[in-house]
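Student: See the structures that follow.
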Structure I
């Protein structure tokens, strides 16, 4: 609805500002660790930052094949969705001539599919376990991306593109959180540090790959977008193969 009053560029700037505001709010108001060591007057002690230890621990994660492959896979799995968020205004409003309202409506199936995938994850994980959920998620995930690649060779309609993206998004919603949990437990280091590193690597992969897709012309047409994001997203299978070859950690 905001697109009735704002351009898509202004909306992106608004979201950026809200994200920065949320980060500042977390910084100032998030409760500190209640288990931290305290002085006799009940004030928490400050722990000195050991940069050498921090660099060593991050370096150990960078050399961990299982951790790195899972983190890279997470970035590549989310790449088609991130590319859709970034390039769909160009594809739909400028390329297809849609109104801002119709642009917003065409987003609903894709993000609804992510929510549906999350609901399926919740229903399955207790019964089959985290690793099998990741395996199950690859069926809609890969089917949707393969459909994008195949459909890109023809005169691609917006309905077909969104349908294939929605199928992919179901798999993403199922598998992303499950793989994230598996990535956390690839290392015995503190989960806060491991989580931070997962986030940095996956975001770096998404940022670099989405920028490369834009430079290669993924926003030029629906067909070029479908072809490039389909191939890039399927690249996560290589990283997942490396991850599955590592000893399984107890989750």
Structure II
């Protein structure tokens, strides 16, 4: 029997859900969060075997499985590098999170591997939604960039709007890559957005294997899963034309 409970992050609801599962004598519990983040392990969870999914405990050696944000940042940037882009901007999030730090590190590593000097003036912080991406357009165009890696797909959506309002085309005038592969967004944008997928299915499957002892973590109790690239039509070859505001 599989028991599932959505607690919306409400601690009393969470406590009741764990108690209900323990009453049913479950083999173990996968404890998952909506966003990749550090978490405090609920006391009731300690009464059975458990694995943290999409989160980790900085204060313990609890088993956890999370996305490899650094790998994802590298993959996103390398999509652009392979097409010959060298002036690549990164619109990062303002909210502290493993994704913010990891994706920036991956961006920097991809640039370094390609022999491209890191330019801090090409990294922008914005709220991780459509308005954040839209609001970054003017500054991007001042920096002579030909390609942009966005922290998530919603940012890329706003970036699309801002570029199109200025008469610029994607990917002819600006190549764009997102992150998350939110299917209802990325696949249906015009043009469809190249992005990097969060391994949602794989996180759950890996969590179950750890819980049942089928897999064992190698070294660290936190297992990191790769984030695969999903290439669509928002990235074209660098035409060596940078775009500036008049």
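Bear in mind these aren't lab numbers, they're just calculated from the coordinates by the rules spelled out. Computed from a predicted structure; not experimentally measured. Cβ atoms are built from the backbone, for glycine too; each structure is taken alone.
Student: Given a value of 18.4 for mean count of other Cβ atoms within 10 Å over residues 124-131, point me to the structure among I, II it was derived from. Could the numbers behind the result be given before it?
Tutor: Numbers: I: 13.5; II: 18.4.
The read-out was computed on structure II.
Student: Taking 1.9 as the value of distance in nm of label points 7 Å out along Cα→Cβ at positions 108 and 172 derived from one of the structures shown (I, II), identify that structure. Working shown, then result.
Tutor: On the way: I: 1.9; II: 3.7.
So the calculation was done on I.
Student: Okay, next question. For mean count of other Cβ atoms within 10 Å over residues 164-171, which structure out of I, II has the highest calculated value? Write out the running numbers ahead of the final one.
Tutor: Working: I: 25.1; II: 14.6.
Answer by largest value of mean count of other Cβ atoms within 10 Å over residues 164-171: I.
Student: Consider the structures I, II: one of them gives -10500 for helix-only ellipticity at 222 nm (-39500 (n - 2.57) for each DSSP H run of 4 or more, over all residues; to 500) as calculated from the coordinates. Say which.
Tutor: Details: I: -25000; II: -10500.
The read-out was computed on structure II.
Student: Taking relative contact order in percent (Cα under 8 Å, 6 or more apart) for each of I, II, which is largest? Kindly include the intermediate steps, with their values, before the conclusion.
Tutor: On the way: I: 31; II: 22.
Top value of relative contact order in percent (Cα under 8 Å, 6 or more apart) goes to structure I.
Student: Thinking of I, II, which structure, once FRET efficiency 1/(1 + (r/R0)^6) of positions 52 and 212 (r between Cβ atoms, R0 = 35 Å, to 0.05) is computed, gives back 0.50? Please report the intermediate quantities before stating the final value.
Tutor: Values: I: 0.50; II: 1.00.
Source structure: I.
Student: Out of I, II, choose the structure whose coordinates give distance in nm of label points 7 Å out along Cα→Cβ at positions 84 and 228 equal to 2.9 when calculated. Present the calculation step by step, with values, prior to reporting the outcome.
Tutor: Numbers: I: 1.7; II: 2.9.
It traces back to II.
Student: Here distance in nm of label points 7 Å out along Cα→Cβ at positions 60 and 220 has been calculated and equals 1.9, so which of I, II was it run on?
Tutor: The read-out comes from structure II.
Student: One of I, II was used to compute Rg and Dmax of the Cα atoms in Å, for residues 148-203 alone, and the result was 16.8, 50. Which label is that?
Tutor: Numbers: I: 16.8, 50; II: 11.5, 41.
The correct label is I.
Student: So, one more: Which structure, out of I, II, was Rg/Rh (Cα atoms, Kirkwood Rh) calculated from, if the result is 1.03? It would help to have the intermediate numbers written out before the result.
Tutor: Working: I: 1.03; II: 1.05.
The read-out was computed on structure I.
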